[in-house]
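What follows are several structures.
Just so you know, all these numbers are worked out from the coordinates, no wet-lab data involved. The structure displayed is predicted, hence computed values, not measured ones. Cβ atoms are built from the backbone, for glycine too; each structure is taken alone.
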Structure P
Amino acid sequence: MKDPNRIIQDQPNNPLHGLKLADILDYLVNKYGFEELGEQIKINSFVTNPSINSSLKFLRKTQWARDKVESFYLYSKRQDKKLEDKKK
């Protein structure tokens with residue numbers, strides 16, 4: 001049995017640690033929608049008959065696309081934090 005505290009310590013500098021690809025994609029689709037995602041990240045599954053399931057299937061098989069989605073997620077979260085900090 002893995003110690004949950006050890007898991008966190010294994011990757012303390014990885015902001016994606018513990019996040020599922022489905023959760024990342026859900027966040028991005030809810031925030032931007034498939035149309036905007038297709039403009040930001042040139043992936044056909046965001047443009048032609050877009051769906052969470054087809055996008056997940058493609059992203060799990062295609063590392064370059066997954067890297068772009070994860071990078072855009074991190075960028076988006078940084079932008080959220082900047083806006084939140086400005087409001088304070």
Structure Q
Amino acid sequence: MLSTLYLTLGIYVLLLILALWRVWRGENAIDRLIGVDLVTVLTLGILVILALIYRDSIFIDVALGLAALGFITTIALAKHIADEQMF
């Protein structure tokens with residue numbers, strides 16, 4: 001079970017690096033916004049996997065706080081991009 005969790009953690013970290021590359025080199029603001037949202041989701045997944053590996057619930061608490069913050073950030077950035085593209 002533990003080796004499967006480590007393999008999954010490695011895959012998530014690789015996907016996180018690819019998502020960060022999309023945020024860094026995105027073609028437009030919408031690509032970057034989707035990349036930021038994906039980075040948030042992958043970070044949540046990594047925190048949950050770490051909670052399973054270390055058997056510590058603090059990672060779940062941090063993941064819940066990050067999920068709320070990520071949701072609000074995505075909404076705020078989407079509104080900013082929408083207002084910016086109107087002109």
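A few notes on this one:
- Looking across P, Q, the calculation of P(r) over Cα pairs in 10 Å bins from 0, in percent, for residues 30-77 alone that yields 27, 64, 9 traces back to P.
- Parent structure of the calculated result -23000, given that helix-only ellipticity at 222 nm (-39500 (n - 2.57) for each DSSP H run of 4 or more, over all residues; to 500) is the read-out and P, Q the choices: P
- Taking relative contact order in percent (Cα under 8 Å, 6 or more apart) as the measure, the highest value among P, Q is held by Q.
- Which entry (P, Q) yields the derived value 11.8 for mean count of other Cβ atoms within 10 Å over residues 14-21: P
- When mean projected area of the Cα convex hull in nm² is calculated for each of structures P, Q, structure P gives the greatest result.
- Comparison of P, Q - label where mean count of other Cβ atoms within 10 Å over residues 22-29 is highest: P
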